[in-house]
Structure P
Amino acid sequence: MQEYITLKEAGRRLPGSVSGCTIWRWCTKGFYIPAAKRVIRMQYVHIGRKVFTTEQWIEQFIDDLTAAKSLRHEAERKTLRLRELERADAVLRQAGI
């Protein structure tokens, strides 16, 4: 069985000591990644009136965010490269090549 931790405790275990309210927002509203065109949420459970997560779910959330953000950087690089190629093509057309 997994060891459940409170959202407050989850926040303390992250670098920089993230507030429990922020963890709750990540669980309910998630984090929108425009390049991936999706919202990434941290997994959680209600047990009675309390809300819990696990270290494994925190790690999964961080891994998902990292992967989605790397997609964003890759998309930006492709866009920049396409612009460079379009500029080079325009210069060659003007030169008649």
Structure Q
Amino acid sequence: MSGSNHRLQQTQAQVDEVVDIMRVNVDKVLERDQKLSDLDDRADALQAGASQFETSAAKLKRKYWWKNCKMWAILIAVVLIIIVIIIIWSLS
């Protein structure tokens, strides 16, 4: 009986060891799930920030495009005025 009792204790010890390992594995899986959830939240926040940045960049690009157009219009107007003044001055 002591041989079968010893074998039963060995088997129980192995089962206890496997149960402990499985508990550790379950804890690791739960921790991993939490980390993945946090990472997903951070990715969503980054995506929202990227979308906002893209919108702001497009508005800024349009703003400076119009400023550039105004600058070229003023420059062309000044050059035309100078040409007209030179033509009028040379004709008189």
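Structures P, Q were shown, and FRET efficiency 1/(1 + (r/R0)^6) of positions 37 and 69 (r between Cβ atoms, R0 = 30 Å, to 0.05) at 1.00 was computed from P. Here helix-only ellipticity at 222 nm (-39500 (n - 2.57) for each DSSP H run of 4 or more, over all residues; to 500) has been calculated and equals -19500, so which of P, Q was it run on? Going through each structure in turn, the value belongs to P. Out of P, Q, which one gives 21.3 for Kirkwood radius over Cα pairs in Å as computed from the coordinates? Computed on structure Q.
Each reported figure results from applying straightforward, stated rules to the coordinates on display, with no laboratory input. These figures come from a predicted structure and were not determined experimentally. Cβ atoms are built from the backbone, for glycine too; each structure is taken alone.
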